[in-house]
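Below you'll find the structures, each written out as structure tokens.
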Structure I
Amino acid sequence: MQTLYITHPACHLHEMGSWHPECPERLDAINDQFLASGIAGLLRSCEAREASESDLLRVHTHAHLDFLKKHVPSSGYFEVDPDTYMNPHTLAASLAAAGAGLTAVDEIMNRQAQNAFCAVRPPGHHARPDQAMGFCFLNNIGVTVAYALEKYNLGKVAIIDFDVHHGNGTAEMFASDSRVLMCSFYQNLIFPNVHTEKKSENMLNIPVEAYATGEVVRKLISDHWLPRLQAFEPEFIFVSAGFDAHREDELAQLGLVENDYAWITEQIVAQAEASAQGRVVSFLEGGYNLSALGRSAVAHVKALAKL
């Protein structure tokens with residue numbers, strides 16, 4: 001079975017100003033590198049369906065959805081916070097981004113694909129149940145995990161987040177849910193600065209110091225993530241794939257390179273094969289140096305597809 005590549009035209013229409021690093025060109029950079037590397041023709045492409053309100057309400061509040069609907073501008077931008085803006089297409093793009101994961105889960109559970117990469121934006125892992133923040137409006141991975149747990153009656157799933165910023169919204173949604181194990185690393189003391197986050201037994205979210213290299217991160221994963229994942233034996237693995245820990249990305253100060261993302265993905269695939277019938281859905285999160293983003297996404301998807 002092939003790796004599924006999922007996106008949607010609406011994801012290209014959301015933008016927050018020419019100055020903003022979370023821009024439509026991020027998807028162009030990934031697509032260009034997929035074509036240049038030759039892997040585009042080896043993946044099966046699929047357009048995301050939109051998430052429904054009932055899908056969103058598993059993890060978001062009515063008040064949050066009403067806020068987003070109310071503030072879609074007819075033109076220009078609505079400022080949610082100093083980093084996060086809505087344009088006339090933001091809500092449609094967010095519904096498609098959240099729906100990409102639902103599409104992926106159905107395709108995989110129906111044995112039409114082995115795993116999937118969702119090249120979607122806006123990203124999602126900072127979106128809280130009742131708040132948009134950090135470039136995120138709806139929590140794409142949270143919506144998808146809740147859907148998979150309910151529709152397919154899964155007993156144990158894992159969330160892996162290797163974005164340089166902590167997935168605070170995702171952690172808030174699933175803290176203390178014994179069906180979910182979340183493993184992440186993130187750069188300490190940068191946005192969203194979660195040092196006061198309440199500890200939960202099912203959350204293995206590990207801060208690392210600025211300028212840590214890929215070698216440091218690989219040891220962290222080997223020593224902490226992998227034993228917990230092996231003991232937990234997830235039936236499905238979901239990935240928040242942010243590539244902003246790359247050493248060329250200027251929004252943070254970690255030192256990963258493409259080979260590190262390939263290695264991390266190989267560990268995820270190995271665990272998925274051991275306990276989850278190979279089932280993985282990965283979502284684009286951060287990554288703002290366009291060249292590094294495209295190259296890293298290629299490394300990630302090649303490892304997913306075993307190319």
Structure II
Amino acid sequence: MIEATGLTKRYGSTLAVNNLSFSVASGKVTGFLGPNGAGKSTTMRMILGLDNPTAGQVRIGGKLYHELKEPLRTVGALLDAKWVHPNRSARAHLQWMARSNRIPAARVEEVLDTVGLTSVAGKRAGGFSLGMSQRLGIAAALLGDPEVLLFDEPVNGLDPEGILWIRKFMQRLASEGRTVFVSSHLLSEMALTATDLVVIGKGQLIAQSTTEEFVARAAENTVKVRSPQLPALRQQLISASAQVTDAGEALIVSGMDSAKIGEIAASANLVLHELSPQTGSLEQAFMQITGDAVEYHTGLEAEARQAAAIR
């Protein structure tokens with residue numbers, strides 16, 4: 001488990017993280033979301049002891065990072081895929097890390113195989129593509145078979161097959177009881193990967209909840225209804241205090257669930273051809289809830305946020 005309490009970080013006059021408190025439970029993939037400049041990378045660096053907090057603290061399994069003996073056995077992290085000596089082979093890089101934490105050399109070959117790099121293990125890491133570098137970074141994170149894993153933008157540079165692989169892999173790690181904390185700008189991917197979310201903006205906590213609760217909080221659920229008797233059905237729904245919007249050959253109904261709509265149609269002897277709940281997306285919810293936490297807006301971004309709020 002990761003527990004952040006009152007976490008604050010100043011760089012001169014810039015307040016990068018401001019009194020941030022949250023927890024990351026084991027057995028789940030927790031997504032770490034926020035606009036650019038929200039303080040996600042700074043927070044991850046403080047979790048790993050790479051930056052010292054101005055105030056507050058982060059504990060991993062009840063301990064500060066610098067209190068961990070052989071930390072790779074407790075925490076594995078991928079923050080910068082290119083953090084490796086370019087002239088060192090993938091295998092040599094992992095062997096050096098393993099020796100520093102008394103990890104058996106055989107573990108190096110295991111993680112190389114896990115991430116699919118066995119065939120290029122002897123090649124210079126400096127010649128790797130971004131996708132291959134990401135896989136090497138994931139291998140390094142797994143080296144000590146840790147209980148806690150942090151990934152910062154782990155799918156950058158991966159092709160669709162690689163993205164699917166890392167999604168299932170993170171979910172499998174969580175199913176083993178590990179703590180998996182991952183940041184990403186690919187909101188559609190986070191919607192498929194993360195069970196829980198920690199959302200920040202301008203260095204402050206905006207929300208901590210399940211992914212489902214976060215989406216439901218921002219997006220009003222609606223029901224799409226099709227019927228050969230739309231005008232009559234529309235009138236019945238309005239009379240029952242539903243909000244009804246015409247959508248071509250269908251109605252979009254809010255303020256009433258599908259069961260109630262079906263009951264109203266049945267009592268009026270009206271035929272239904274479709275009755276399907278419509279839910280919001282993580283992208284919609286993120287844009288709506290973090291709108292005030294974005295430091296710089298382009299014209300297109302402002303239009304997109306306005307459209308998300310209308311939906």
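Computed from the coordinates by the stated procedures, all read-outs in this text should not be read as laboratory data. Since we're looking at a predicted model, the values are computed, not measured. Cβ atoms are built from the backbone, for glycine too; each structure is taken alone.
When P(r) over Cα pairs in 10 Å bins from 0, in percent, for residues 73-144 alone is calculated, the result is 23, 61, 15, 0; to which of the structures I, II does this value belong?
The structure behind it is II.
One of I, II was used to compute mean count of other Cβ atoms within 10 Å over residues 89-96, and the result was 20.0. Which label is that?
Value 20.0 for mean count of other Cβ atoms within 10 Å over residues 89-96 corresponds to II out of I, II.
When log10 I(q)/I(0) by the Debye sum over Cα atoms at q = 0.13, 0.22, 0.23 Å⁻¹, for residues 153-240 alone is calculated, the result is -0.62, -1.15, -1.22; to which of the structures I, II does this value belong?
II
Give the label, chosen from I, II, of the structure having the highest value of mean projected area of the Cα convex hull in nm².
Structure II gives the largest value of mean projected area of the Cα convex hull in nm² among I, II.
Out of I, II, which structure matches 5.0 when distance in nm of label points 7 Å out along Cα→Cβ at positions 113 and 257 is calculated? List each step's numbers first, then the result.
Values: I: 3.1; II: 5.0.
Structure of origin is II.
Quick check on the output: 26.5 is mean count of other Cβ atoms within 10 Å over residues 161-168, derived from one of I, II. Which one produced it? Before the final figure, lay out each step's value.
Working: I: 26.5; II: 15.8.
Going through each structure in turn, the value belongs to I.
Suppose you compute Rg/Rh (Cα atoms, Kirkwood Rh), for residues 17-120 alone for every structure in I, II: which one lands on 1.00? Kindly include the intermediate steps, with their values, before the conclusion.
On the way: I: 1.02; II: 1.00.
That value comes from structure II.
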